[in-house]
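These are the structures, in structure tokens.
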Structure I
Amino acid sequence: MGDSSQPRTIYGPPRLLDIQTTVPDPRILFMKNVSIPLKSSPFPIRANIYLPKSCTSSPGLDVNEPQPEVQSKKYPVIVTYGPYGKDIPYSSFHPGSFAEVNAEQRSEFSAWETPDPVYWCKQGYAVVRADERGTGQSPGLLDTMSKDTSDAFCQVIEWCADQEWSNGKVGLLGVSYYAGSQWRVAARRPKGLAAIISWEGMSDYYRDRCRHGGILSNNFIDIWWNRQVLVNQYGLPGRSKLKFPPDGPGARGQEDTIEGDLSEEQLVSNRNDQTKDNEAHRFRDEDYYASKEYRLEDIEVPVLSVANWGGITLHLRGNVLGYTYAGSRFKYLRFITGRHDLPFYYKEQVELQKSFLDAFLKGEDKVGWSVPNKVSPIEVTLRKGNIGFNDAKKEKAYEKRSEGQWPLYSTEYTDFYLGSDHALSRNKPDPTKPEQIGYKALGSLDKPELVQFVTAPFEKETEITGHIVAHLNVSVTPENTQNEADIDLFLTIRHIDRSGNEVFYTGTAGDPVPVCKGWLRVSNRKVHEENPKHKPWLPFREYFSTDVLPVKAGEVYGVDVELWPTNVVVGVGGRILLEVSSGDTQGAGIFQHNSDTDRPASKFAGQNHIHFGEGFDNYVTLPIIPEHI
């Protein structure tokens, strides 16, 4: 499994064909299925290339066709590389979402989570949309987010920088997968790469996506793999006839593989299945995860990282820490709200993207991105008031504030103590009263087992912005004392307004979500305080197999649980609630942790406990911004 697996045969077509064509269009020059050679593989990467009409030197251009009589120009290049199908129209991939996209960013060439080529060509950019290795029309091993597929991406960037129609500068722009892949390829420093805009894109494969606190986030990976990736594998028979329910994204409308189908045996040999690999591998020092590692510090190009406060289960953490650790001289972090699919195409956000790329790909910097200390590195969107969720118009009214660093300069990390009376208070509970609160282990989203702790009403408006950590003293009474035991902790921060109603925010799919969440498998509790990345407000864990610690029946363990960074402004009379549960609760959406293999009843069933009394302080540390106290 993964890059470190035993060598296997990778099947290509019986014979590689030149499948490149030129597609007539009055607005752009469109070359389809251009083959980009790879040094590391006998198989090419296939890409669609969209050029402004003023370009007269282009691959595949039919010289017998009448051409515009304009001077040949060179253009900066925007590249996307991913597994969802360069030829699948956005309108097919997710019809409901496409219907809501800003009309200026919609065309028949639009594709899910990528920039619209018609718009960007009009702005003087070339756009290259590549099928990732092993998907679409690109033969080879399907192994998403791996070292080898990142190497292929690197070569695609360098090829684009060398083309006659390129000015030699390449930028990366895209959402989600098309953002997460940017971090790892930028760390390889490909020739020609000049800037990246990672828009809601995780940077840590293990911690952000696959194993939250060491717990497998299997449900999303299953849906994502089976609806968006596997169905687009190179050589899969009948791709063009596949259909999905209309209530979400899916690889509908793909063309069949031009060079022919592969057998089921060949298809299996040609892929590493994320659903199986992530379930089989648990630790970062296993080759499966280790082969995907890279250093954010190796990134040198300018970075614009755009994080969504509502992305509490997939991308948010990665955007924040990607910004934090990138080695770039010019790096910026912007916080937004709203659904996962639409803000990328808002008029004001496209103008932001264009100004950033213009600065570093064209040398036209009207904002000051390329001038040291000219543009604030941080812009925070303040989630204040109960405006509802999935309402773009109301969310655009949220106040924004520029800041000089992350975490914010003025942060006061403030402990709120849990009490056995379910209070959350700045005052420590009486240590002379040894007590415990128990709840059933192995809860699920359908039947959550949880306990809640809530503050008194706030007397002043209070802003919470930054990283949160909770310290808990926990134990387990296993259902079967003969078996090995463990504890999975699921934590949630909720905002209760002065009328007693929970304030929900817009989640990834437009669903209602709480303030933030955090997770920890107690056997993975070891913290590496010697690591420079360890902070009191952000415990650093390696999640190595060598770090696993025992969990024994009846023994109390003090653990620090990382919750993801967040922002909320609590009004007068509002309250903050901390929820501790043994499984996913409201707000998890499709990002559930319900694998029977990863969380077997034989290990996790029983009764979990939180302990109070002398030596057992339980607290959540909130990043309070004092100007708002």
Structure II
Amino acid sequence: MDAVTDPHDLHERLEPRILPRPRDAALEARALEEGLTPLQARVLAGRLPGHVGELAPLVSPSLRHLAHPERLADGRRAAERIARAVVEGEHIGILTDYDVDGITSHVVIRRTLHELFGVPESRLHSLIGHRIHDGYGISLPLVERTLRLSPRPSLVITADCGSSDEPRIARLKAAGIDVVVSDHHALPVEGPPASAFATVNPTRDDCDYPDPTIAGCMVAWLVMSLTRAVLIEWGALGPDTPKLSPWLSYVALGTVADCVSLGGSAANRAVVAQGLTLINRMEAACWRAMAQRLGADSVPFDAETLAFQMGPRINARSRLDDPYAALHFMLAEQDHVAQRYLEVLDRDNQSRKAIEAEMTERAKGLARPRLAEGAPALVIFLEDGHAGVQGIVASRLVQAFGRPSLVLTPAAQAGMLTGSGRSIEALHLRDALQRAHDLSPEALPRFGGHRGAAGVGVPVESLEAFREAFLRAVAEQLGDLELFPRILTDGALEAHQLDLATLDELEALGPYGREFDPPLFEGEFLVEALRPVGADGSHLMLELSAGAVSVRAIWFRALTPGEVPAFGIGDRLHCAYKLNRNRWRGREALQLMVEHAVPLD
């Protein structure tokens, strides 16, 4: 991107553009041949470019499409070590990340060991790091905490972390503790941690598991499923021991919240679809408590409920404080206990929102001079920012400016910065960070993540060197791509398609999520009525018409508080919108969710 001197010109460049999503014509034709409706075929063709495999596992998700866990490299070795610990009565540490993927992994492992394998609670030790004080993964403080346990565990099972933690794993091994790593984050160039007893990670080069995009909670579920099979083989468990299928409710939540692919991944689509079915039976107190909090009209839950209601509340706890309240919420057996912990999560989520809003505004202010210089990516340092909301603020920058973004704040370790990044569709973020590390190793001693999201550790004195290396890596990967905020739509709908039957047709293709975005359409509408709503008047309630069809619409965060809309009754708008099912007192009606709108001359 070239440097821009005129602020008006910069504003023009940063104005979101509503564009049609590219579609794979061959895939669209194949979808029609296989019996999908024209609208379903159109939506599918915009989400699976170049897909040559079968469509059925994606269109009709089913657990029968899951590959056997034996295909995971080190899967059998890991399962046999866990089985031995169960049979011999060893103390077992469960060490997981503090986000939703980590917490749901923890629940899967702990409930399996205790409820299915009969390991007493007294022999299980939950080890979850504090985001601010301990940092991500098998951190040194977490190692020290493990070594202080009495009795000390002889086995530690990780989930959603561990692949890049060789020095800390070596420390545990030297103390006589075996470490079984289960993870899904990209491995360092030197490969799996040498000191681990086993490393189960579908991204391993020597791994035969067909889907490397599964979440950490799914890896944990597969490892524990294989452990069940081993214990039955050994005669330590009866063949009628229940399977782990009910735990797929947790796997669904962790999968959606961790933003792994719901596009070409038959496994992820299957576990989310099955998990939602289980969740909506409302058999666990955590789901009932959340349904009560959101109101009767929130049921049945869908993937967006998990992504925007449950996920943020569980993440908020670990962003602002220790994550154990989130674990206790998920494990609660009684409704009043789940509700008590949900109150804590809710308060944290409100605090998180306030911190996020303030940090986002400051980050945007710091970003604009960089954008004027023509930067292809943003590296923003917030000197007194809260490390717990870095990733969310980075997401806001990506949405606002259409560029890969990293947000850094001071780390607990003196002289270090910690940061989280989010990417755009065109950039593989972890690959860019690997290239930045190659260009300036001392400026990026620690990083990890995947295509869309990543975390970094940067020495304070190396911030500018890191920024320079990262911008160069991004420029090399993106080339001459023009960067601006893009709103990609699935085209227009006819006026007669603005009804609940069309929404039913689209929901049949679910679940939607990362790399399988919810359908978004564009069209021209006449404004029949509008009024600001919300506590600060920042949302707009609209009545829109297209031909003879009139429909209600809501546009969240359409205005800054106190701002007057740039259009009024009788004006025409070019809108990007989703179809939404508005439930109220048992009745359903179609509502449009406006993502962006531009007044037409």
Structure III
Amino acid sequence: MCGIVGAIAQRDVAQILIEGLRRLEYRGYDSAGLAVVSEPGRLNRIRRLGKVQSLSDAILAPLPGGLGIAHTRWATHGEPSERNAHPHESSGNIAVVHNGIIENYAELKEELAAEGYQFTSDTDTEVIAHLVHRERQSQDNLLNAVRAIIPRLRGAYGTVIIDAEQPETMVVARSGSPLVIGVGIGENFVASDSLALLPVTRQFIYLEEGDIAQISRSDIYIEDASGNQVDRPAQESTASYDAGNKGEYRHFMLKEIYDQPQAVRNALESRLADDHVLEQAFGTQASEIFAEVKHVQIVACGTSYHSAMVARYWLESLAGISCSVEIASEYRYRKPVVLPGSLLVTISQSGETADTLAALRMARHLGYLATLAICNVGASSLVRESDLAFMTRAGVEIGVASTKAFTTQLVGLAILVLSLGQHNNINPLLLAEMVGALKTLPDELEQTLTLAADIEKLAEEFADKHHTLFLGRGDQYPIAMEGALKLKEISYIHAEAYAAGELKHGPLALIDDDMPIVVIAPNNELLEKLKSNVEEVRARGGILYVFADKDAQFESDESMRVINLPHTHPWMAPVVYTLPLQLLSYYVAIIKGTDVDQPRNLAKSVTVE
């Protein structure tokens, strides 16, 4: 959720830290800061409210020093402010950056305050700095001090700690929040995401849960949660990073909306045969496991939860396999009954979503047949800790409001549905038809994007609105939910989604000419039912905005604005109809003047509860 960068080198590291923060700014942007050891015993710390550029502007002169840490923050404890920005320090020589939440910080703070420690922030992180400083009075090095405090911390943390009195090392610890070590030549680095370090290295060591590491310029020492020294092999990254280049687009979100046809092509590449799907895309054991699946439990959060809801319709209708879908933050805190032959599917763009990862770890003890992750980050915890995985290949997504990550999740889920169907006697003709529909999907997405100018004009009618209702039926109901979420996220207009058949059970009371009603109307078996729901709205003076199949026979008039979409296979319609809703939200946000890529109060990767 927040971004961490650390470096130890023979050269000055301040600009390496700043560039790393820029690459992680999509994770958090309430405030930013860095601390550099310029000489033994001297710690220089600079923090600023706002974005990384404010921090960069505050460095008025070269900041020398070969050891440093930096952080860009999304607030959990304490309001966004300079005093709450990381790094936090103790007694002028211990500095700490931290992602996660220390759940018992209040009692630790009370204990430390009773011993005379002064707290200058409202954060939970500051207790780590003071705990380490206290232990350094009796421990001969920083690593031993960190070892001593770890048992005192409850919650989630990825933390990097430096001591100005010991400038030859930095110490990192991971529990529930990801950290990666970047391996250089005569220098080493650490970050919460390898993307931050691509300018300086392509070799990465991914720390496991409970690891503690001591990093110097020439050596990396790692021990596991049991205190045993371990060798974590370095992996070479082939990732690319284009977040600094929006190209012709005004915002990253718009670029990523237009990336979707190619992102879907990437997700499909080498995963489709002429008349079936290649289930090896999920792993070498996929065929053996899929043959035993009798039920699917999907767990996800936010946008990923909406993709899971679509998959439930597909699984039961196409593959004939029962499916349950649950929000991860709810699932992990109840006592679920696991049906025999159940496959647990987790979905996350980052693979580090705290609630989803916790649900996966809980599931290990519940008797699932196997676990499968659908994810965009191959080195993520979710992928590494699952039995099977499908990589969505969406590429780096910078905009906080997910776009191409969502549509490629839907593609991955469609391939999963067909893979399971292949083991559950799906009709071969239907299977071949679905494979054909997937192959034509990227072209249909490109056709849909040609409607952008019409949607931009439509968005003007939302400029003075405060509430919007989205309607869909069947597998378009979750797409209505996703459309409402996008509008909320980036335009700050209150929006709700309803299954259209539920209108008469309450929402009709809200209908008037001041609340736009957005309707998703593909040409499927529910179209006539949906048209009846549309008439219910028109009879009560509502203004409708209908995204409809060109053959669905909707016509614009005084009470209804119609955008006709290309005809698409009914089963692929959830993917296609997502794009105009993304564009609508984007253009409404532009009119409202909000920060499209970094909307208030939100962060890209949610690594805390």
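Derivation of every value follows stated rules applied to the coordinates shown; laboratory data play no part. Treat the numbers as computed from the prediction; the structure is a model and nothing was measured. Cβ atoms are built from the backbone, for glycine too; each structure is taken alone.
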Given a value of 19.6 for mean count of other Cβ atoms within 10 Å over residues 79-86, point me to the structure among I, II, III it was derived from. III
With distance in nm of label points 7 Å out along Cα→Cβ at positions 263 and 423 coming out at 1.1, pick the structure among I, II, III it was computed from. II
Thinking only about FRET efficiency 1/(1 + (r/R0)^6) of positions 127 and 287 (r between Cβ atoms, R0 = 41 Å, to 0.05), which of I, II, III has the largest value? II
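Mean projected area of the Cα convex hull in nm², for residues 15-358 alone was computed and gave 19.8; which structure, I, II, III, did it come from?
II
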Identify the structure, out of I, II, III, from whose coordinates helix-only ellipticity at 222 nm (-39500 (n - 2.57) for each DSSP H run of 4 or more, over all residues; to 500) was calculated to give -11500. II
